[in-house]
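Below you'll find the structures, each written out as structure tokens.
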Structure P
């Protein structure tokens, strides 16, 4: 499984992703909310994962990796899948940021 010391994420421009991979990523986006110092809440569709208590440097990365681990373990995603993140953290609470990414080894 992914951990923040071994893996990071690499954002991918939507125009470089095949439509079937975008469709799969859109089915189960990883939604994060919260603030760096308070930790992050993670949700995949209607299922809330265990909140991630984090520090400023690793918070969002750790939350996204936790979501990826859930999708791989419970919904049979492949480790090299394209994932979608919807981020309501920090200053994005009103205007969330969406991105597609893959997990890559550091």
Structure Q
């Protein structure tokens, strides 16, 4: 569900690293399922949520992404790099979920 993924992204952006690490096993499977959705908006929201998770926990996310194909991993890494560039270029924190 698109709205649920967007809401989850907002929560992820405001949660502590420790809390998020505990929730990963519950969150990641649904996001990976969303990444395979037929609706591009759901896939996009899933990617943005994964990017938001990465921005909080960093490399600790990688083991949870083992089932992603090479092309999906490449796309996710592209969005992560873009988010890091955007964040380092602005003085305030950037909300990656608003980028298209």
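Every number in this text was worked out from the coordinates using simple rules, so none of it is lab data. Keep in mind it's a predicted model, so treat the numbers as computed, not measured. Cβ atoms are built from the backbone, for glycine too; each structure is taken alone.
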For FRET efficiency 1/(1 + (r/R0)^6) of positions 19 and 59 (r between Cβ atoms, R0 = 35 Å, to 0.05), which of the structures P, Q scores highest?
Q
Given -8000 for helix-only ellipticity at 222 nm (-39500 (n - 2.57) for each DSSP H run of 4 or more, over all residues; to 500), calculated: source structure among P, Q:
P
By the measure mean count of other Cβ atoms within 10 Å over residues 67-74, tell me the structure among P, Q with the highest figure.
P
For relative contact order in percent (Cα under 8 Å, 6 or more apart), which structure out of P, Q has the highest calculated value?
P
